[in-house]
Structure formats: structure tokens, C-alpha cells
Structure P
Amino acid sequence: MALRIITDSTAYLPEAMLRREDIQVVPLNVMMQGRQYREGIDLSNRECFQTMRTQPVFPTTSQPSAGDFLEVYRALDPGDEALVIVISSLLSGTWHSAEIAQGLLNRTDVKIHVIDSWSTTIGLALQIMRVCEMRLVGYSTKAILAELKRLIPRTNIFFVVDDLEYLSRGGRIGAAAKYLGNMLQIKPILYLQEGKIEVFDKIRTKHKAVTRIVEGFANLSPQAEKLAVTHVDAPEEAEELRQRLSVIFSGPIYIQETGPVIGSHVGPGTIGLSYY
């Protein structure tokens with residue numbers, strides 16, 4: 001009997017942590033140049049983002065199938081209990097696939113909890129890290145589920161995109177707004193609100209937009225428990241942001257690289273932070 005953790009590839013947890021914590025990952029898919037790749041398995045971040053930066057390539061993405069989750073569920077040992085914590089159901093159909101698989105599983109010797117994180121990338125990762133901490137010291141499943149219920153609405157992500165083309169391709173802004181925004185160097189600050197992406201502010205120049213999210217966090221930092229930085233193929237900018245935040249926040253600040261599925265929608269050069 002064990003408490004298992006299952007998530008999807010948009011948590012972008014490091015391989016060492018996945019092995020240490022025995023976390024199962026169900027990958028989302030990326031379609032690029034006529035080929036479908038499983039995120040984190042068939043396509044590296046470097047390969048994807050180098051292609052996106054040098055060629056007029058705009059990948060598309062898709063959720064895992066119910067069968068992908070069912071395969072993982074069937075591999076559980078008798079008596080196991082599984083927490084399946086996945087990307088927001090308002091951003092992807094992944095949660096729906098996980099739910100369907102639960103209904104298809106013809107077993108009574110395992111228990112599965114499918115949880116909508118209302119988040120993704122570093123926000124999802126922070127939630128899973130907290131679950132791992134609690135599991136390590138022996139908290140019950142009931143206590144962990146209660147903690148997730150507390151954390152999910154408290155998990156915030158703010159990010160700044162570098163190129164409006166990707167938001168335009170995804171239908172989040174129109175062609176005219178993209179053209180005018182790029183011409184005026186307008187950088188929208190986006191955030192996750194109750195599981196969906198909303199515009200928080202629009203700022204001239206990326207530096208000023210990043211400063212705006214740092215200032216916004218500074219006002220809330222006394223209440224923050226955990227803080228992390230995420231980026232899409234922008235490690236130097238991520239480290240600079242981490243250093244600026246370290247002046248405000250006394251705890252450790254984790255840096256995560258966002259991969260191809262989310263990176264395809266926001267584009268290389270995106271930088272952001274998450275906290276709860």
C-alpha cells in the first residue's frame with residue numbers, strides 16, 4: 001500500500017525529483033513540422049525552442065488520451081491510493097481524460113483522486129512539491145487533500161511574453177492588436193485567474209513589465225509561503241528575476257524551465273513567477 005503521485009508533463013518537474021519521489025508523468029503532445037511528439041520524451045526543450053526561434057514554426061498541442069492515464073492506473077499495486085494532479089481543466093482537456101480513465105478502470109483494490117490544479121507549469125509544480133513534503137512526513141491522504149483544497153485557489157502565476165505572435169496564433173489577441181503591440185513594444189502581463197488566463201496589465205517594454213510583477217509581488221510577499229520563477233528558453237532573465245525577488249523574499253526561490261506544450265502558446269522569452 002502506498003500513496004502515489006501522478007501528474008502531467010506541464011508540471012516540468014526535474015528528472016531527479018521524479019525518480020526520487022516516484023512521480024508518474026502522463027505527457028501531453030506537441031505537433032511540429034508534421035510530427036507528433038510526447039512532451040518530455042520525444043522532444044527536448046532545446047530542440048523545440050531553437051526551431052521556434054529560427055524558423056516560422058508554430059507548434060500545436062493536444063491532451064493525453066484517457067488510454068494514456070488508464071495505462072498508468074492499471075500499473076498501480078493493490079491497495080495503492082493515487083493523487084492525480086493535472087493542468088487546469090480550463091486550459092486543457094487533460095483533467096477530463098484522467099476522469100474518463102478513472103471511470104474505465106475496472107478495479108476496486110485501488111483508490112484514485114483526480115484533482116484540477118487550476119494551474120500549470122510552476123504553479124502545478126509547487127503544489128506537487130507540497131504534496132511530496134507532506135507525504136514524506138506521513139500526513140494522511142485526507143490531510144493532503146485538505147491542503148490542496150487550501151492551496152489551489154491561492155496559487156498565482158504572473159508572466160510576461162516576449163513576442164505577441166504566439167498569443168495571436170492561439171486566438172488570445174487579434175492581428176491588429178498584435179501588430180500595434182509589437183510596434184509599440186507593449187508587453188501584456190498575463191495571470192491565471194481561477195484556472196484561466198487573463199490580462200493583468202499592459203506595459204511598454206519587457207523590463208518595465210517584469211518590474212511591475214516584481215512590485216506586485218512585493219506588496220504580497222509577507223503572506224507568501226512559496227515562490228518560484230519560470231521561463232521559456234530565457235535562463236539568464238530567469239536568474240536576474242530570481243535575484244530581484246530574493247531581496248523581497250527570504251525563502252528559497254526555485255527556477256523552472258517551461259517546456260514545449262506551454263511554451264508553444266506563449267513563445268520563447270516568456271518570463272514569470274508563481275507563489276502561494
Structure Q
Amino acid sequence: MSQEQIGADQPADDAEGDDVIEDEVEAQKMPLIQHLVELRNRLLWSIGALVVGFVLCYLVAEEMYTFLVQPLADLMEGQPGRRMIYTALHEAFFTQLKVAFFGSVCLTFPIVAGQLWAFVAPGLYKHERRAFLPFLMATPVLFLMGASLVYYLIFPLAWQFFMSFETAGGTGTLAIVMEPKVNEYLALVMKLIFAFGLSFQLPVVLMLMARAGMVSSQGLAAKRKYAVVITFAAAALLTPPDIISQVGLGIPILLLYEISIIGTKLVEKKRAEREASE
């Protein structure tokens with residue numbers, strides 16, 4: 001074969017090679033586009049659920065706010081003249097909007113979590129889906145446990161502590177009477193409910209990290225003293241500056257930390273058995 005023929009064939013081969021590379025690149029683009037479309041659909045379903053939940057919760061916003069105020073109302077029962085106030089014209093209206101949004105987030109959380117699971121699950125192996133599903137189901141249960149703890153136990157104790165600073169007026173002194181604002185009360189209640197609910201996710205987070213090999217039961221046990229310090233520091237930041245709320249959040253987190261160590265040991269045991277069988 002002459003040099004002219006070789007030189008003529010090489011550009012053709014290069015062109016064919018470029019076409020193959022372009023085809024491969026285009027083939028790789030399709031899954032990414034499909035993933036983005038799937039993500040968009042899941043986000044639209046989640047946002048739609050939040051909007052529908054917001055509308056439904058706004059229709060019963062007054063009843064929801066009454067439920068949130070009930071721990072304080074029980075302490076003030078039988079005391080005439082007790083009230084809550086708002087000082088801005090729009091405060092009561094925006095308070096109802098916040099209550100509706102808060103209720104919508106709590107109500108539609110299983111739907112949003114389900115959409116997230118539907119997006120992630122196809123990319124997991126079958127044994128990974130079986131392992132991850134119990135953690136997904138435990139998340140709302142643990143959040144509800146944390147919210148119930150703060151509502152039925154911490155709120156009455158904390159509100160009683162804050163009410164103890166009231167003083168009766170006398171000669172030359174003025175009375176100090178608690179008249180909470182609706183907006184500030186709601187902000188405090190929502191902050192505590194979310195703080196306790198999210199803190200109760202500690203076992204789920206640590207056990208997932210253990211499955212990924214990021215933490216171990218020995219490491220968690222060895223760092224127990226650091227966990228105590230970090231726990232109460234976080235409780236001091238997430239709760240009002242009273243000892244009742246801080247201890248009420250710190251002690252359950254420490255108990256959950258110990259439960260996480262036990263759960264991590266079980267995860268390590270199952271992983272060792274699976275590796276041995278493989």
C-alpha cells in the first residue's frame with residue numbers, strides 16, 4: 001500500500017473514531033437527563049403535597065394554634081385576666097400562616113420522604129434497599145417521640161419555670177406579669193419541637209454511618225465523654241436558657257447515644273456475617 005493510500009485512510013479512521021466517541025458521550029448524557037427529569041418530578045410532587053397540606057392546615061389553623069397553646073393555657077387555668085397579645089397589625093395573620101406551614105411540613109413529611117426514597121431506591125442494590133428501609137420508617141416515629149416528649153413533659157415544666165418570675169405589685173413597685181406575644185410563643189414552640197424531633201434522629205444517623213464504615217461501636221464508646229459535653233452544649237444552643245429544657249433535651253440524647261452504640265454493634269455483626277457468607 002502506498003503512502004498516499006495510508007494517509008488517505010487515516011483521516012477516515014480518525015473521523016470514525018471521533019464519531020464513536022461522540023456517540024458514547026451522547027449515550028452517557030441520557031441517563032443524566034433522565035435523572036434530572038426524575039428529580040424534577042419528585043420535587044414537584046413534594047412541593048405539591050406541601051401546598052395542598054398548607055391549604056388544609058390553614059383551614060384548621062386556629063385549632064392547631066389552640067393545641068400548641070394548650071400547655072400554657074392549662075397552667076393559667078382559673079386565673080382571670082390571663083391573655084396573649086400581638087402588637088403588630090399583621091402579627092396574628094402571619095402567625096396563622098406559620099402554624100399552617102408548620103402543620104403542612106409535619107403532615108406531608110411521609111410523602112416527601114417517600115418521594116426521596118423513590119428517587120434514591122432505583123440506584124441501590126436489593127440488599128441495600130432492605131437495609132435502608134427500616135431507617136426510613138423509623139425517622140417519623142423518632143421525630144414524633146421527640147415532639148411528644150417536649151409537648152407533654154418539657155413544655156409544662158418550662159412554662160411553669162418562666163411563670164415563676166412574675167411578681168405582685170406593692171407600694172412603690174410595679175407588678176411583673178407575663179403576657180406572651182403569639183408570634184414569639186409560636187416561634188419558641190416550633191423551635192423546641194423541631195430541636196427535639198431532629199435530635200431524636202441520632203440513632204438513625206449513627207447507624208447509617210456505621211453501615212458506611214464511617215464510625216464504629218468502639219469509637220463511639222471511647223468518645224462517650226466528648227459526646228456528653230457536645231450534647232449539653234447543643235442543648236444550651238437549641239433550647240431557652242433554662243435548666244429544665246436543657247436537661248430535658250440532653251438526657252434523652254445521651255440515652256439515644258447509648259442505644260446507637262448497641263445498634264451499631266448489631267450493624268457491625270450483620271456486616272461481618274454478610275462478608276463471611278460472601
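Readers should treat all values here as calculations from the given coordinates under stated rules, not as data from a laboratory. The structure displayed is predicted, hence computed values, not measured ones. Cβ atoms are built from the backbone, for glycine too; each structure is taken alone.
Just checking, which of P, Q has the largest value of FRET efficiency 1/(1 + (r/R0)^6) of positions 107 and 251 (r between Cβ atoms, R0 = 30 Å, to 0.05)? For this comparison of FRET efficiency 1/(1 + (r/R0)^6) of positions 107 and 251 (r between Cβ atoms, R0 = 30 Å, to 0.05), the top structure is Q. Tell me which of P, Q gives 26.9 when you compute mean projected area of the Cα convex hull in nm². The structure behind it is Q. Of the structures labelled P, Q, which one yields 2.3 when distance in nm of label points 7 Å out along Cα→Cβ at positions 35 and 235 is computed from its coordinates? Here the read-out was taken from P. Once distance in nm of label points 7 Å out along Cα→Cβ at positions 139 and 211 is evaluated on every structure in P, Q, the highest one turns out to be P. Computing helix-only ellipticity at 222 nm (-39500 (n - 2.57) for each DSSP H run of 4 or more, over all residues; to 500) across structures P, Q gives -27500 for structure Q. Looking at FRET efficiency 1/(1 + (r/R0)^6) of positions 115 and 155 (r between Cβ atoms, R0 = 25 Å, to 0.05) for structures P, Q, the greatest value goes to P.
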